[in-house]
1. Comparing mean count of other Cβ atoms within 10 Å over residues 38-45 across structures 1, 2, 3, which is largest?
2. semi-axes √(5λ) of the Cα gyration tensor in Å was computed and gave 39, 15, 11; which structure, 1, 2, 3, did it come from?
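Every read-out reported here was derived from the displayed coordinates using simple, explicitly stated rules and does not represent laboratory data. Quantities reported herein were computed from a predicted structural model and do not represent experimental measurements. Cβ atoms are built from the backbone, for glycine too; each structure is taken alone.
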Structure 1
Amino acid sequence: MPSLGARIFGVLLYMIPWSDSLTFGNHLFIKYPFTKIIGVPAIPIILIERSIPFGSLLLFLAIFLGIVRNNKVSYFLRFNALQSLLIDIGIIIVSIIFEIIFNPFLNSLIIRTFSSTLLISLFSVIVYCVLSCSQGNKPDLPVISQATKMQL
């Protein structure tokens, strides 16, 4: 069973992909302002990324080199750090695809619905990972967990 500090830090690691997934909820946040409350846990990560030049890159490198590739860190933390980074990479790729392909159709109903659905799906994935970490278990996401185990 991981220590309380490791579980708390594991939960905090999942706020990195959550902070990047909030961009998919712009239409949802405008239509339903009370939904902005789900972004509150990501505020520290957003502040770090925006206050430091290349903050998101430096945060990524710090977590990857300082935690994932450090054998002195517990397997639980290394697993959750790498899994959160892989989720974040997937979110960044989807965001880039949205910017390139769907930018002209950004205000269409289909794109707004797809974007909001993506946010809700990512929210449920992050909540599952946070609950698993807080209980001291490794979150088991079908493809991402297998890729994480192969890299560690």
Structure 2
Amino acid sequence: MTPDPQDARAQFQAADKSLPFKGEEAIDSGCLECFDYAYHGTPHGDAMEIVTETDEFTSVCPFSGLPDFAVVRIAYVPQRHCLELRSLKYYLLSYRDVGIWYEHLVNRMLEDLVAACQPRRMSITITCNPRGGLASTVTASYAGEER
């Protein structure tokens, strides 16, 4: 006997359900640290690009509080400073319980990382795991001024 779909809808009531989550104030940009880039001003040093990627990024949906998972790719050409990876990991982890839209997330991350290391240029791409069958890739870029 095939179950009636109406029975399931009557049995499970998820309407208006939301898990608790934190706001953007919980994002810890203060933990970001940098080190001096020794090859600033050299032809090969000024052309070098650093790419850091993780598939362990998570934040939460600002509507439901359910977790969202994504691959984060940070690519930048340093000017005088490089991001220290341990501090970057702590920064990325601070998003874990934050309810934030992908489009806001990528821009907030770009602003924080540019403020921390002031690169020549930077792009951040977030490839989100499908939500409701829809996969999203969101990119924000910065082109800085020479100093």
Structure 3
Amino acid sequence: MNTKYLSTDRPLVIPALETLYERLAPLAFTWLRVMCGLALVVHGWPKITNPLGSADMVAGIGFQPAAFWSVALAVTEFGGGLLIILGLLTRLAAAGCTIVLLVTVYFHWVQLGQGYSGAELSLIWSSVTLYLVAVGGGRLSLDRALLPRNL
């Protein structure tokens, strides 16, 4: 994982903790990735058990054919979440989930008229998934173990 965007040029407040920070960084990143994936899996579970259940919602946003997009939403949320948990094809899964989350931002903010308060969670989670697109699965991922290059 490239951490150049996480470091600063300032000295640490407690320099003696530098080794601890370096050891915790991959674990903290893995925790972030796993919790993000878990949130997507939990949120996607009702959709994957009833893949056509979101058809009316996606049609209301303007996605046609609604049945296709409802199934795509279910697979992306649930399947993408599983892949993110495992750190397998992380960038690809996170990209799909980022798109889904940005659509939910539009849905809550604009279509439902809920503004920031309605879109807040989607904004937060989309920032996490976009970060995963940028950095990949990290040191403790199946991407790192199985793939020649971290896709």
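1. Of structures 1, 2, 3, the maximum of mean count of other Cβ atoms within 10 Å over residues 38-45 occurs in 3.
2. Working: 1: 28, 16, 15; 2: 39, 15, 11; 3: 33, 19, 11.
The value was obtained from structure 2.
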